[in-house]
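What follows is a group of structures, each given as structure tokens.
Quick note: the coordinates plus some simple rules give every number you see, no bench work behind them. What you see is a predicted model, and the numbers here were worked out from it, not measured in a lab. Cβ atoms are built from the backbone, for glycine too; each structure is taken alone.
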Structure 1
Amino acid sequence: MSNPISRALDSFWALVSLGKTKRVVEEANKEAARIAKEAEEKQGTLLKDARAESQKMRAAAETEYRERRSEVQRQERRIAQKEDNLDRKLEGIEKKERQAREKEEQAEALKGQIGEKIRLQVVELERISGFSKDEALAQLFKKVEDSLEMEAAKKINEIDQRIREEADMKARKAIALAIQRLTSDVVSETTVTVVPIPSDDMKGRLIGREGRNIRALEQATGVDLIIDDTPEAVTLSGYDPIRRQVARVALQKLMLDGRIHPARIEDMVKKAQEEIAEELKKAGEQAVIESGVMGLSRELVEVLGRLKYRTSYGQNVLKHSVEVAHLAGIMAAEIGANIQVCKAGGLLHDLGKALTHEIEGNHADIGGELARKYGLKAEIAKAIEEHHVDDRINVEAFIVAAADAISGARPGARRDTAELYVKRLQDLETCANSFPGVEKSFAIQAGREVRILVKPQEVDDLRAAKLAHDVAEKIHDTMIYPGQIKVTVIRETRASGMAM
């Protein structure tokens, strides 16, 4: 029984399941038909949109194509017009070239004809004038040269007058103010130093047994000790003033001590050297303070102090350097230049003289190298190097050179021997007499002026001005002199008659 019932139940549930499945299938078919219909409707809409978009794009492309084609046609028309213009220009250029060639050929033909005519004219002129072509050119050049020389003389005279009128007032004002505002002492020294001694008996003690003391002193100091008949004095001779000063101090110490022998001499010379070194250092510091130049290194100040016992034509170099620093600073303030550079250049312009015997070269170059070595400005080194040259670069170098000349040329600053003084006057007169047309010349005012008498029949007024300029140039180029030398040309014409 159980088996048929179970089978019956199974059949029933199978029928129920089959019915549900049919309904599910039918619903699924309906849903699939609905979805398919919606998809078909959407596809139709998309196709319509795509067709519309495609038509829009095609219309736009056709419009752009028509515009591009129109632009290309316009470009083609412009290019065609340019080609036509170029063709016309090319034809014009070719026509002008043909005309130019024709004119050139005509010009060559005319040139040949003109050259032949000129040659015939030259031959005829030579026959008429009696001069060859070269002789006529020489006379023409001489006439032009004389005319140009006359014009040059006029120009030189005009330029000299204008320069003097414009520059004299300013230069005199600056120099006069600088000189008036500065006062300084004059210190003169020579190559010998006289040391007084208490009595003539001291001379024998200084000489020592068989001259051993005097030899020891000379060897230790490097100077010559001259003991002669001069009462109560001995002489120290040497070109190095510092060594002479060391020997003087050592000699004074020995005479005060009373013990004079070689060992004691060496001790006293060492003490004198230390004392003089300290004195030179203080002298350098005092010069720096007095001139108002700050920022110098200790080594540079010590080298500067060594100028205390050096002289130039009897003028103390250290005093001269301080004086130049003051003058340069005053002139720089008057004309608006760099005051500190001018002061430093003026103070250190003769620095190389302290080392001239130790280093090769002139004192200006040595001073410039020392300035660079100890870190001074390039302008200061240039002013030191260029204070004795003509082709200076900056205004500070000119001011230092001018201050140096003023300090060395002022009356009483330096002394010169009579032989050198007379020789300088003779050289000035010889230089002036070397020019044609000069009758006599006279160097006057201690060589500050040269007056030249010329032959009036050979030198006219304009050439007199040119002669003064030429003589001044030759003096400047060939002679060494302090300050300025004035050249005056005098031309005098005299006419006389006699009544009978």
Structure 2
Amino acid sequence: MFVDMQIYVSLGACTNKSPMQSKIRSLASDTIVYGVSTVLGRFLTFLLTPLYTNFLSASEIGDVAAIYAMIAFVNIVYSLGMESSFMRFWERDEDASNKRVFSVAVVTVVVIGVVVTAITALFASTIASSSFLQLGEKGAMYVAIASLVPLLDALVLIPFARLRMQQRPRVFALLRLVSIVVTVGLNLVFVVAMGMHIEGVLLAGLLGSTATLLFFIPSLRGVLHTVTSEFEASKKLLKEMMRFGLPTVPSNFSSIMVQVADRPIMLMLTGSAMVGMYQTNFRLAIPMMMFVTVFEYAWKPFYLNHRNDPEAKGLFARVFTLFTIVCGALFLMTSLGMPYLVQMPFIGGRFINPHYWSGLGIVPVVMFAYYFNGVFINMAAGFHIEKRTSFFPVATGFAAIVSVAATWFLVPQYGIMGAAWAKVAAYVASAVILYIALRRVYPMPYDMLRVGATLLITGGIYAAAIMLPYDETSRVVAVASAIPAYFLLMFATRILGLSTLRTLIKSVKR
């Protein structure tokens, strides 16, 4: 017990040559590979936000947000937990078994995807006129085009998961980047050059997804033959995978509820213009969202591959502390620098049209919500390791209830700020419930003292910066000094150690 305590009490306690440090460097290295490409890709995608503010109306942006919110819900039905099942049933150095697992997962997702897409296209008019979308006269066409997007996403879902389990982050990242480059380029053609508005946005996304699918077509050949030639074994495997994956579906559905249900709710309570205002400023919290996303890409294969290591729990706890430290720095940089960024020149006007600047106050709140989403992702490791995924629906289901209730209650009175705080409440609720259950399922030695101190330091620096007299000089001083002050306090309070800093620097070099 004393030895274990020594592992995680101090972030500087391990030497650079220790197994734990080596594994953290591996995780950080994969995260950086995912991160560099994702940051570049998300940045290109993010450029669509100022582009849309200058070439689409707020109502059109709101309609696009509502459509993609519906796509997010449909994606859950397409996968039926197969991605999580595939990754859990994957075994290192078991090629024959992995081939069967891959084939069963792919065939299952393809069959479901084709059926759901056909049904959606058939009832496109009814869906478009529903209170959740409220699209205009072209609504049926929008829904028909949009129905193909989740189908294409489903076709590449398992191939991308296999790249992650094979720890091939460079190939994964390159393919994601190709899809994004095609999507952004076609937005410039369809929306800017041809003035196609909403249909241009949807067609660009559809063709971007098609570009990725073309690469995976060779790897998808033969999957049906594998399943049919070993039908009994495949049937038995499918039942086992479904037994693991299906309990994650309610959790994933609830998670999507937390992420995007506020858009259709706001659409019903206010209107598409308010949704457009909310969507535009919500996306300005993209640095925190990007970090949480790239961390999850590397985190899940990492903890599944190291789940049997003797020091696994201490390793996972240490990662959580490092995760919080990085989130604190991102929060300060983004929330304090965003008022300058939105004023920069861009195609068609400013980086963000001045019409949307009144909503900038939600950016720090949304980033706070994203952090707690990352807390949930950290804690999910123990449940996947122990195959106790049935706890996820409880946590995310309660979070979904909190999200919907808080949005209905807060939006009429506080507008987009109410929606942002509803998001925080939902993610906090899910993280708290998961933490309580985790103590019984897979106890983690989290260093909550360091985590709490990091959050207090971050909040203190932010509060001090925004309380300065509001003039140009003080704002520049606050932005310039926030990050140096943050890391100075990290070292002064011994939350961050020199060995950890060296580990992160070496990971960046790799």
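With Rg and Dmax of the Cα atoms in Å, for residues 263-318 alone derived from the coordinates and found to be 13.5, 44, which of 1, 2 does the value describe?
This figure was derived from 1.
Comparing 1, 2, where is distance in nm of label points 7 Å out along Cα→Cβ at positions 87 and 431 highest?
1
Which structure, out of 1, 2, was mean count of other Cβ atoms within 10 Å over residues 215-222 derived from, given a value of 12.9?
Structure of origin is 2.
From which structure (1, 2) was Rg/Rh (Cα atoms, Kirkwood Rh) calculated, if the value obtained is 0.96?
Derived from the structure labelled 2.
Could you figure out which one of 1, 2 the value 24 for relative contact order in percent (Cα under 8 Å, 6 or more apart) was computed from?
Of the structures listed, the value fits 2.
State the single structure among 1, 2 that was used to calculate helix-only ellipticity at 222 nm (-39500 (n - 2.57) for each DSSP H run of 4 or more, over all residues; to 500), giving -24500.
The correct label is 1.
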